[in-house]
Structure I
Amino acid sequence: RLCRVRGKLKRRVWVREGDVVLVSPWDFQSDTRGDIFWRYRRNQTEWLRGHGYLKM
């Protein structure tokens, strides 16, 4: 999926390959495009995996 960083996060957050992010699909082209709303930190990702929210 092709995503863009939302305006509020654009200057504050760097997104790299392999990061876990929260994506909101667009109303149109929802199967191919979306906005990145949040990037999870490493400890947040580990917590999500430990509680069964992420299956990787």
Structure II
Amino acid sequence: MDSLNLNKHISGQFNAELESIRTQVMTMGGMVEQQLSDAITAMHNQDSELAKRV
């Protein structure tokens, strides 16, 4: 594998890994958003069972 192809391979692999990290961070952000929503709902409704699940 020559230098140009190696650089393309490394760059492609790096981009794929960055995209995977981005997807994971977006997923975690969605989970946090849901937990905050549930926590607010639990507090507003004084729902101790929902609060325990959060």
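Where a number appears in this text, it was derived from the coordinates with a stated rule and is not lab data. Here the structure is a predicted model, which means the values were calculated and not measured.
When helix-only ellipticity at 222 nm (-39500 (n - 2.57) for each DSSP H run of 4 or more, over all residues; to 500) is computed for each of I, II, which one produces -5500? Traced to structure I.
Starting from the value -0.37, -0.48, -1.04, -1.12: which structure in I, II was log10 I(q)/I(0) by the Debye sum over Cα atoms at q = 0.13, 0.15, 0.25, 0.28 Å⁻¹ calculated from? This value belongs to structure I.
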